[in-house]
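These notes open a run of structures that come right after.
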Structure P
Amino acid sequence: MSRPQLHFTPRDHWMNDPNGLIYFNGEYHLFYQYFPYENAWGTMHWGHSVSTDLVHWKDLGIALYPSKPYDRNGVFSGSAIEIDHQMVLYYTGVIYTAYKGDDIHRQGPDAFEACQVMLTSKDGYHFDNQQKHIVVPTFADDDPIGHRVHTRDPKVWKQDDRYYMILGSKFLQPGHTKTTGQVLIYESLDGQQWSYCTRAYDDTIGTMWECPDYFTLDQQGILIFSPEHIYKEEYNSVNMWTKATFDPHSQTMQIDPEIQLLDYGRDLYASQTALDEQGRRFMISWMRMPLPDQDQEWIGMMAYPRLVSYHDQTLYTTVHPHIDELFTQPTTTFSSREARKLLVTLQDGQSINIGGLVLTYQNDHLLSDRTQVFPQNQIGTRFETPTLNGKCELAIYTDQYITEIYVNSGRYVLSQIVYGQHDTIISQVAYQMFKIGA
C-alpha cells in the first residue's frame, strides 16, 4: 500500500477537514471528515484516531454518523472541548433539501440546511449518537444574522467564566449582489444554552468563510479561517489568518485588514488548532489531493502537526517537535517514499530540484514549480512567497505525496501535494539531509 511514512491518512476512502482536535486524558484525539464508501466527498461522518505523541496513530473507526432528522445527510465539521472532565463535541448537522440526481450522498446546489449540534462523551472513546441535541438552530431564509445553508464549523473555547463559539457563515449586505463572508460568535455559561453575541467580516475577502478558529498568542488574538471564491482556479478557497480582537464585555470582534495566506502552497485547508501536553498551540490541516493514492485506496492527508507562535508582529508555524526530533540520521540518499528533512540556504538565482519539485530563489521570492510532479488540471502548479528581505533559509520535509517547505524559521510555508516524484535531488548549492533515526 502506498502511504506516507509519517503523515496522517485515513484507513480508506475519503478524508477532508480535521475536526475535534483535543488533548484529553493524556491522549491526542483527531477526528476528521470521512466518507467511508468512496474516494470522493459524500455523506459526512467523523472518523477518529488517537495518539500519545502526534506520530503514531491508532484508528478507532467512525465516532459520529448521521442518526437524527437534523443530521441525516451529514455530520459536518466541528470541534471538541473539555467541560466538567468530559469531552464535548460540537458539529454542523445537515439536511439535504434536494439531491444531485438520484445520488443520496450528494446535494443539489445550495440544497441543504444547517444547524449546530452537540454530543458529550465521558471518556473520549464512546459516543452515543442518539444523545445529540441542537444548540444553534437553522437560520430562517430572511434572518439578518446568518445563512440558512452556509453557517457551519463551530469552534468552541473558554474565556474567563464563559464559553464562546465561532461559526463560519455569510450574509448579503444591502445594495450588494454578492454575499459577504463572516464569522458569528455565540456565548454560553454552560456550553449547552447559547446566545448570539456579534459578527465580524471583511467584504473584500471571499463570499463565505468556513472553518474559523480564534485563539490568543502572547496577548494577541488570531483568527484563522477559510474563505471561498478567492481564486478562479478549482481550489478557489484558501486558508488565511489575521490579527483579531474579541472583547467579551462589549461583545465585539475587530479584524485587522491585513489578511494573509496561512500557507502559500494552496493545497492546505481547514486548519484547526488545540493545545498540546505542554500547553503550546499547535495546528493540524487537511491537504487536498486531486487524485487518490496509486492503489486507489484513499484520498486526502493531514499536513504535519505544526507549532503556532506569534512574534515580530506576525504568525510563525513550524513542524511540531514530536515530528521534527525524529530526523536524527544524516543521509545522502533521497527516497520519495520515505520521510526526509532537508536544510538548505539559497542565494538569489539558485535553485534545488527535489525529485521534480523545483524551488528557486529569485528577486527575493521563493518560487515553487511542481509542473513535473502534478497532474495537469485547473489546480495551480506554480506558487511563490512574499518578499523575503534578502534571506532564504529552508527546512524542507518530504514524504510520499507531499513536500512541506518552511521558509525563514516558519515565517512562510508552502505545502505541496506531489505525484510521481523521482529519487534524485539536483541542487546548485550544498544541503543537509536527514532521515528518521533508529
Structure Q
Amino acid sequence: KIIDKVKSLQLTAYEDKQTDAPLLAKIPEGSKVVNRKENKDLGTVEYTFENGAQVILKQTDFKNNEIQFSGYTLGGTSLAKTEDILNAMYASSIIEECGLGQFSKSDLKKKLAGKDIDITPYIQDLKQGFNGKVAPADLETMLQLLYMYFTDIRKDDEAFKAFMSKLKSQFMFISSNPQFAFFDKFTKIITQNDPRTILIPTEEQLQTVTLEKSIQFFKERFNNARDFKFFFVGNINENEALPLIQKYIGGLPSQAKSEMWKDVSPKFPSGIVQETVYKGKDEKGFVGMAWNTNYEWSSENNIKTNMLIKILDIMLRENVREKESGTYGIQARLDYDKYPKEEISVTIIFGCDPKNQDKLSKVVIKQMQELQKKGPSEENLKKIKEQLIRERETDLKKNNWWIRKLDNMYYYNDLTGSLNEYNNIINKVTAKDIQELANKYFVMNNYVKVYLKPEKK
C-alpha cells in the first residue's frame, strides 16, 4: 500500500525561486560622463561621472578572456574606533559570508554558476575597495555585484555565527603553534603593543565583534562613490563597456563629503630591543629582526631601495644559508610607504637551530654592515639590474601587473614620467648609490631582535 501511494503522488519539479530571481530588482539609471581624458604614455582612458566616481580603462591583448579589476577610496580601518577595530578588520569577510541582496552566499554561488567572475571587497589600514577579474562576456554581471556591495548588502545571523565559530577554532589551533606565538610576540614588540594591531585575537577580543557593528562599518566605507577610482585592464572594448560602466558605476550613490584616512600608525621602539619567546618542545628556533626609519618616497628612490634589498637577499642567502648552512631559507622583506608618513621597514626572519641564533644573527648584521662599508659587489649589482629589467619586460605583458601599477600610480599621485625611464634609472645606479642607501636605512643602533626557543625543561 505504501508503495502504491508513493507511485500515485503527483511530483512537481523543484523551483529554486531565489536563484531564478534577477540579481538586481531595479537597474540603476546611471549618470553622465563629465570628463574624459587620455594618457598616451600609459595607454589609458580616464572617465569622471556626475556622481564623482572615476574609471580608468586600459585595453590590452594579453589574454582574450580576461579583464582585471580594482577600485579604491581613502579611509580604511584607520577611521574605526580602537574598541571596534576587529569589527572593521573582519567587516568585508563577514559581508562576503552573508551574501548579497536576497541571495545567501550559497544561493549567489548557484546564481553565478558558469560565469567567470571574481570580485572581492577589502578594507585595509588606509583605504577600502575591490579586487577582481572577469571574462568580458560577464562584465555586466560583475558590475551588478559591485553595485550591490554599495546598495544591497545582506544580514545573515547564521552565516555570521558560522564565520565566528570557524574563526575562533582557527585561532585556537594556531595559538598553540610555537611559530605563531613567535610572530605574535614579534608584532607586539615592533608596534609596542599597539591595541589596533592584532595578529592573534584573544577570546575576549573576538567577543567584541558583532554582525551589526561590522555591517555598519562596511556601509560607512562603501556608501559614497564620489572619491572612488576604478580600474579595468584587459580585453575591454571602450565603446561596449562604457554604457555598462556608466549605468552601474555612474549610478552608484554619492555624497558631497570626502573622507581621508587618519594617522593611527604605531611607533617603532627606540634603541635595540631583544626578547626571547619560549614555546614548544622541539629543538626548533626562529629569529626575527626588524628595522624602521624615515624614508624619502619617490619613484627613483623606490627602485634603488628595491635593488638594495634584493642585493642584501643574495648576500644573506650566500652567507647564512649556504656558507654557514644555518637555515633552509632566509629572506629580507622590505616595506616602504608614503602614507600615513614616509617610512621604511626591513624585516629579516629565518628558522635555525636555537644554539645558532646568536651566531647567525651576527652574520646577518655583518652582511648589512658590509653593504654600509663597501657597497655591493659589481657582480651582484649587475645580476640585480639584469633581473629587474628582465622581470619588467615580462610584467609589461601581464594584466595583473598593470592593474596594480595603475592602482598604485593613482593612490600615490604619481602619474608623471614615462615607464621607459625605469630601465634608465636602473642602469644608472652605482655601487655607491646602494652603499649610501644602506647607511641611511640600516640603522644599527635601533632595531628589534626576537628569538623563538623551545620551552625550558
Structure R
Amino acid sequence: MVYKLSEDNFNQGNKFREYIFYSIITGVISGFILFFFRYSSNFLMELSKDLYNFFSLNINYAPLFFILLFVLSILMYFNIKNVRESSGGGISRSMALIGGSINFHDNLKIIIATTLGSFLSFFGGLSLGAEGPSVFLGTLIGNEIFNKLNIFNSHLKKVILTVGSAGGFVSALGTPLSAILFSIEENHTISIIDLKNKHTFYLIISIIIGGLSAACIVYLLCYLFNINFILLDVSGNINLNLNYIYIPIIIGVFIGFLSLIYNLIIKNFLIFFLKLKSNNYLSFLLITLAFTLSGFIGLLFIDTSGSGIDIIFHIFEFKYFLYALIFILIIKIFLIGFSTATGSTGGLFLPMLVVGALIGGIIAEFLIIGGLNNSYYGTIVIISMITFMASSVKTPITAFIFCFEISGSFSTSLFSILAIVISLIISNYFNGESLNESILDISLERHNLNKESISNQKYI
C-alpha cells in the first residue's frame, strides 16, 4: 500500500522546514555577532580593572580618573536620551518584544546604542553584566532578520526572536541548555497539553535547534580565540551526600526570604528613580552619581567594581572572611540597585549570581563555624547561587540545568532542586514576583502599556 501525502501534511512539513531553516540562520548570525560583543565586553572589563588598580595605587592621579568617569557619564546620558530603548538590562524589553507588546523598526540604531551603552558601563566599572544586553541584542538581531523576510507569521516571529535571545544568552554565559530553557521559560507559557499543538511543537524544536546552532558558532569562536566557552566554570567541588540533606533545606529557607528582600530593593530603587528621571537634569545627575560612586567605592575596594564575576571566583578560593562577605554583599546590592535605576545599560543576571554566591559564602561560613567540614564550602556556594537565581527570576528548570552546566555535577544539581523548591514556596507564599516581571511592569507602566497585552501573548 502506497501512502499518499496529503496537501495539509505537505504544507505542514514545508512550514516545519521553514521554521528550522530560519532558526538555524538566526542562531548562526546571532551567535557570530554576539561572540564579538562578549569578547569586546570582556576586554573592556579587564581594562577597567587595570585602570582601577592603577589609580588605587597612584591616588595622586585620582582627579584624572573621576574626570574620565564624568566623560563616560555624559556619553551615557546622551546615548540613552537619543535612544531610550538602550537603557537598562534588556531582558525585560526582550520579553516585551517577543510577547508582542512592543515592536522596533529601527533595530540597527538600537543595536548600536545598546552596544555603546554597554561598553560605557563596563569600562566605567558599573555593577552591571553583559548578559542582559546580549539577550536584548540577540532578540533585536532576530527582529531585524524577521523584518527583512517580509513574512506575516506571528508564530515564526516568536521562533526567530526567541532563538535570537537564546543566542544572546549562550554567547554571554556559554551554557547552551540553560540558554534554550531560559528563553522558553521566560518568554513562553507552555503546558503539557500545549505540546500536542503543532505550532508549539514547531516552536520548541526550532528554538532548540536554533539555540544549538548559536552554541556551535560561539564554541568554535571561543576555541579559535582561545577563551573559555563557559564563563562561570566552577566544577571540581566535593559533592554532598544524604547525611547533609539539611543543608539545601537551610539554603532554601534563607534564600527564599533574601530573594524577596533583594527583588524589593531593586524594584523600589527603580520606582523611586523613575520619578526623579522625569527631569533631564536629575537624570543626568543620577547617571553621573552612579559612575562616581562606583569609581569611589571601587578605588577603596577593588573587588566591588564591575559586574562582580571575580568576586564569585574569589569566594571559591576562600579569599573572604565572614565580615568581608557581609560587607561586600551590602555594597554590591546598593551599587546594583543604584546603577540599574539610573537606566545605565547593563544586565542584572550576573550581578544576581554574585549576590547569590555572597549569600552562599555567608551561609557556608556559619555552617563551618557550627562544625561542618570546609571541603563542602564551594558546593554550598553553588547551590545558594543557583537557588537565588531560581527564586529571584522564577526560572527553576533553567536554574537546575544551569547548575549542572557550570558545576558538572548531577549530584549537586539534585540537591539544588530541594533548595529551589523550598525557596520558591516561601517566595510564592509572600507573593514574590519575578525580578524581570517587576522590571517589565515598571517599564510598561512608564510607556503607558498594559501588562495584560504581553501576558496574553506569552501563551502559545
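Source structure of the calculated read-out (Rg/Rh (Cα atoms, Kirkwood Rh), 1.03) within P, Q, R: Q. If Cα Rg over 2.2 N^0.38 Å, for residues 299-338 alone comes out at 1.57 when worked out from the coordinates, which of P, Q, R was used? Answer for the origin of the read-out: P.
When helix-only ellipticity at 222 nm (-39500 (n - 2.57) for each DSSP H run of 4 or more, over all residues; to 500) is computed across structures P, Q, R, the figure -13000 traces back to Q.
Computed from the coordinates by the stated procedures, all read-outs in this text should not be read as laboratory data. What you are looking at is a predicted structure, and each value in this text was computed from that prediction instead of being measured.
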